[in-house]
1. For structures I, II, calculate mean count of other Cβ atoms within 10 Å over residues 124-131 and state which one comes out highest.
2. For mean count of other Cβ atoms within 10 Å over residues 116-123, which of I, II scores largest?
3. Which of the displayed structures (I, II) returns the greatest value of Kirkwood radius over Cα pairs in Å on calculation?
4. Out of I, II, which one gives 0.80 for FRET efficiency 1/(1 + (r/R0)^6) of positions 132 and 188 (r between Cβ atoms, R0 = 25 Å, to 0.05) as computed from the coordinates?
5. Quick check: 5.7 is what I get for distance in nm of label points 7 Å out along Cα→Cβ at positions 84 and 236, calculated from one of I, II. Which structure matches?
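Readers should treat all values here as calculations from the given coordinates under stated rules, not as data from a laboratory. Quick caveat, the model's predicted, so the values are computed rather than measured. Cβ atoms are built from the backbone, for glycine too; each structure is taken alone.
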Structure I
Amino acid sequence: MSTSEASEALLREFLADPAHLTLDLATAVTRCAKALDLQHAVVYLVDLQQRYLVPQTDVAPPIPVDGSLAGWAYRTQALRVEESHTGGVTAWLPLLDGAERLGVLGVHSPALTTATLIRSRALASLLAMMITSKRAFEDSFVRHTRTEPMHLTSEMLRAFLPPRTIGNAHVVSTAVLEPAYELGGDAFDHSLTQTTLHVSVIDAMGHDLASGLTSAVALAACRNARRNGADLPALVRRVDEALAGWLPEQYCTAVLAQLEFETGLLRWNNCGHPAPLLIRGDQLIVDALEREADPPMGAPAQLSAEPRRTHEMRLEPGDRVLMYTDGITEARTREEKLFGLERFADYVIRATAGGELAPETLRRLIHSILDSQSGGQLRDDATILMFEWRPPDR
């Protein structure tokens, strides 16, 4: 039997064995690498703020996302190769769960051959699925990706949040949320059906546990209505009823939207929230999505005699829509200047013109805002969600 056939046999044996489902990640990596005839492999998961790639072993140190080849593979979602100080080469491969960036896989080998590269890619795909299936219930993954203790409100909200990035052949949606460990009432949601992208950005009144609970109830009501087949007006109404019934003294502002993949038709409701921004090509289309806002969600809406309004607009291929909370535009630099709407939009425009991936644009943008703050701390929660409509060529 050839080496290749032996490796394939070992991999089939590994995958066919139900016992591998209960293996810890380090053991699974070792066995998979051996089955694929790879010398050595290490998984690095990105930390919560996407500043470091943290190894799932105590042998290697964390690697900065910025200023390293491993980080370059993460940022660009592409293969990078470098010479190893111990001899041979190290291939850095992105670990992806669909559109979501989990981290990178480092594979060390004497030389990078076509066969080695194919096996390394296969290992990266397999491990990404393993990590995705286990991280919801294995706290070891969470601990490895946190650099400081998390507050209770933030812990509760993050349990409700979806992956940072989702997408398919028609659309990509990505979000960032700070302060990572001390959230008050900001939250976001995005999901896909066969025909539609559903997105929402929520900002609850206050900055305490009640605020977090308000956002959590709003998210749950959104999902419950959506999964029961409600259209957008009925979904918004369900959130209003849930908040008014369970938390009558609390409220939140929000933008809830739906984008049809095939037509680019965007529908949205603005419930007392900053209007979304539309970036088309290399410019901000001023006031394109500016509409008079309805009352905030919850009791204020229930007390209003006016019905909520659903707005519509047809996007063009390549359009990017930004939804955000006021913690972004009201953030202040060390010189006490507002970050502002223009600087916010300009940053995204320049990144788009440079061909940067949407998740990377938001990662660098939120770091830019944080790094400009005194002590690196925001005065309020700051959330950005951006989606891009990119239909396949017809």
Structure II
Amino acid sequence: MVAPETQQPSAAVKGGAGAPAPPAPVPEPGAPPEPRGEGRRVFPADLLAFAERMFAAHGLPPERAGAAAEALCYGDLCGHPSHGLANLTRIYLPALADGRVDPRARPRTVADNGASLLVDACRAPGLWQAGAAMDTAVQRAREYGVGLVSVRGATHFGCAGRHAARAVEHGMIGVVAANCGRQRIAPPPGGLAPMLGTNPLSVAAPALPDRPFVLDMSTTAAPTGRVREAARAGSSVPAGWLADSAGVPVTDPAAFDRGDAHLLWLGAGASARSGGAYKGFGLALAVEVLAALLPGAGLGPVGADEVDDRRDDDIGFLAAAIAPDRLREGFGVGAGELFSAVLEGPPADSGAPVRYPGWHEAEAAARHRRDGVRLPSALLRELAEAADAAGVARVAAPPANGGR
């Protein structure tokens, strides 16, 4: 699931508007295949401008619209299209339309203890609010060495990694953890009733120049976005992502939204009842404690008969920043040594060198700034329809010599 009140687009999204796209698509990490020739490349600046127009047309003030657009487009830019513009018409615009997100909500500080704050987001747009919370955490970390912002009443905020990585821009370590409100889509190991959501966790830290460490993970074997992405593409998912109520592996991703399958926990492997499932489930419960129980947000297992178990209302999240230089000198040098050593590790396959989390995303962002982001034809049609309905300009077409 990830922007301050007044923030210009980050370097990750700026640029690339004048470079020609390549003649053939570059595969996106985790993206379903699309027949050659379908879809179109769009430059990141044009994606950002389009998303900003759409959010503004749906009531977000200009500074929030820009920040929300930046956080949303981060998914496409960094090779995670399941958390990018594909969610504009599937998550964010419907939530704005039915009032689950208040575009002009004024988050309220409930408690302020200096290094730690409790904030009620009051259903503000999560794509903006999560970044604002991290920025506040960074400000407090400058003063106290650590800053923690605990938030309740929040809404879906996109890629957790984007928000955690904001701390790295200030030489700090960022931590973001979020529950899914009262959403229940995965049962405990050995249980039948779903109790928790995907409960994402992200840790970001300085590493090598332009290649920060960014761990961004769901505590289930896969996030729901990846499952639905596969369903839209008509492809199967690996055994170990889904299982039915009897614990039998399911590879048809459409079974998830039909209610015929649930997500498995990280570490479960192909068996819903393996002991390894307790790793992901335990992490999910830890996130529930830190992100939701702490601020008093909606708890997945509580009130099971009172709400729609697929709605992620009253999300709780934690945004923390740690200023390592307040503790000791030499953190940056040590980080360089640590991550250089990782990259120098001997690979099992000489064609696939060892990398750390965040490296591939940085590579994808650099490639997309240069060549543009490929949007599938079906998504382009969805976005065009939404743009026409909102009365705003569609996604900008690529140059005449652009790619597909």
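1. II
2. Largest value of mean count of other Cβ atoms within 10 Å over residues 116-123: II.
3. That would be structure I.
4. I
5. I
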